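Next up, some structures in structure tokens.
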Structure 1
Amino acid sequence: MRWQGAFLPLGISFFTFEFYHYAWDRRAGKTEPGTLGEYLAFILFFPTMVAGPIKRYQDFLPKLRSKPICWSQDWERGITRILTGLVKKFAVADLLTAWTNHLNAHDILLADRRILPLWAFGYGVKIYADFSAYSDIAIGSARMFGIQVPENFDWPYGRRNIQRFWQCWHISLTRWLTDYVYIPLGGSRVSTPRIYANIVVVMLVSGLWHGAGLNFIVWGLWHGLLLAGHRFWRQLRGEPSNHPVAVFLSSLLTFVLVNAGWPFFCMDLHTAILFYRTLLVG
């Protein structure tokens, strides 16, 4: 990653978040120190360094100290998970790359605007397959060493609201942001305006975590506003209906709203604005 002329190490966001987690929880007395070797094993555990999931020391340590590797079970499950990730990566994500490569200023200006939503939806499928594939490979690689690391994706596109989407999309990141940003800001224990502000701030941090650019800030703001809007709607209307039609429609709306934000994620801000202007105005 390059930012303002400086090169940042690949995966820096993952191991720095784990550094911060360990320091915070040690100060709060939530985890034991362990030995230097155990700490280094946690920080330098290569399957999760580049693509996550973001581990917790107090969860990792007992597994590090537990029984030896079960070659028949751990290797079988680990290899199966790695192969699952490779299929997602090469058979889905990489094949969709040729389609989503059209999300650039030149092609947007030449395209029929009716095809633009298909590009955005295609990118949504691609990025899910890409991100979850990396997590599958990391989880499978860890399992081959007898270590179970957290799950990171749980079919997020099938969820009925934006809150459930984020509980199932990049799960370890969502939990980290909740514990180390949202709760320290006051969480839900403060006034209603502050709660909404906390939600937006957390998602702005999420945007910056994904990349140092204005487009990522706007993408984080988009999701912050969606989450704040969802909370307001639930307070206004109460619990949603569990009727199958209502569940389907709310899931479809969530899917559309999430995918509507991906252009901010995959394009610079100028190109993203061009995308939306072409889509809405022509």
Structure 2
Amino acid sequence: MDSLTQGEQPYYLPLKDEINVFESAYEAKLPVLLKGPTGCGKTRFVEHMTWKLYQNKTEAPDISLVTVSCHEDLTATDMVGRYLLKGDETVWNDGPLTRAVRTGAICYLDEIVEARKDTTVLIHSLTDHRRILPIDKTGELVPAHEEFLLVISYNPGYQSVLKDLKPSTRQRFVSLEFDYPSVELETTIIAHEAQIEESSAERLAVIGERVRNLKQHGFEEGVSTRLLIYAGQLMARDIEPRRAAEAAIISAVSDDSTIQQAVADIVDVILP
């Protein structure tokens, strides 16, 4: 679990109207679903929006964003809380979701479909007019704080049918679709995040665009903006561009030698 307190504004470059839609959903207390490929900026978007929404609140919680990276071993108990031994006493300890509900933080469940089904069912009562969290072990019904917002994300292109998000869950959320940015926007993002010259950032952005077009090789996922930034950060620290691309892009995107060679051919054409 990761937590975010108010500090410096997280950098985010909007692609469409996602900021306005998210703000409206927050005001209307509507839960939000973010859909998009790995490393396209979903988590950074949530961090940016949390900062934007909470920066001027006089009674903002100490921790304004609670992020949970979902996985197959994540249980409802992990999310809600459990009794723990403290000395000679048994004391209830809130889980991350319960803390967010009580304090009015944004709770971000990243890759929700990776969690167990009982965890997914758990959030249903927080996503309709009730806005409550039942805690079976204590018999408590926790009403959501006025400022609480539930945000979930997943990558629909990566998941198997068995791990797809059920309609009964999906249709409880306002949905925002994310994709990789255009070369122009991705150049700006890479240059800012990696602190490199725009010309170098543009070459990395072009590599990203061309690698994502390798669908005929069975490479559906593409290269993330995150990996392009990693390559830029290595270059900013005097790693030779081709070596930086090899470490952060070619070797990172796949273990398949055919795909790696196809990506390497693109890199060799674009990087000096």
Completion exercise
If you rank structures 1, 2 by mean projected area of the Cα convex hull in nm², for residues 80-207 alone, the highest one is 2
Practice task
Could you figure out which one of 1, 2 the value -20500 for helix-only ellipticity at 222 nm (-39500 (n - 2.57) for each DSSP H run of 4 or more, over all residues; to 500) was computed from?
Solution key: 1
Completion exercise
If distance in nm of label points 7 Å out along Cα→Cβ at positions 56 and 152 is calculated for 1, 2, the one returning 3.3 is structure 2
Fill in the blank from the handout: Re distance in nm of label points 7 Å out along Cα→Cβ at positions 32 and 144: value 1.3 computed from one entry in 1, 2; matching entry is structure 2
Handout entry: Which of 1, 2 yields 10.8 [mean count of other Cβ atoms within 10 Å over residues 64-71, calculated]
Key = 1
Problem - Cα extents along the principal axes in Å derived as 61, 50, 47 - corresponding label from 1, 2 - result: 1
Exercise for the section: Please state which of the structures 1, 2 yields 4, 18, 17, 18, 18, 13, 7, 3, 1, 0 when P(r) over Cα pairs in 5 Å bins from 0, in percent, for residues 136-191 alone is computed from it. Expected result: 1
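Suppose mean count of other Cβ atoms within 10 Å over residues 168-175 works out to 19.8; of 1, 2, which structure was it derived from?
1
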Exercise for the section: Looking at distance in nm of label points 7 Å out along Cα→Cβ at positions 96 and 264, point out which structure of 1, 2 has the largest value. Expected result: 2
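Read-outs throughout are calculated quantities, based only on the coordinates presented, and are distinct from any laboratory measurement. The shown structure was predicted, so the numbers you read here are calculated from the model rather than taken from an experiment. Cβ atoms are built from the backbone, for glycine too; each structure is taken alone.
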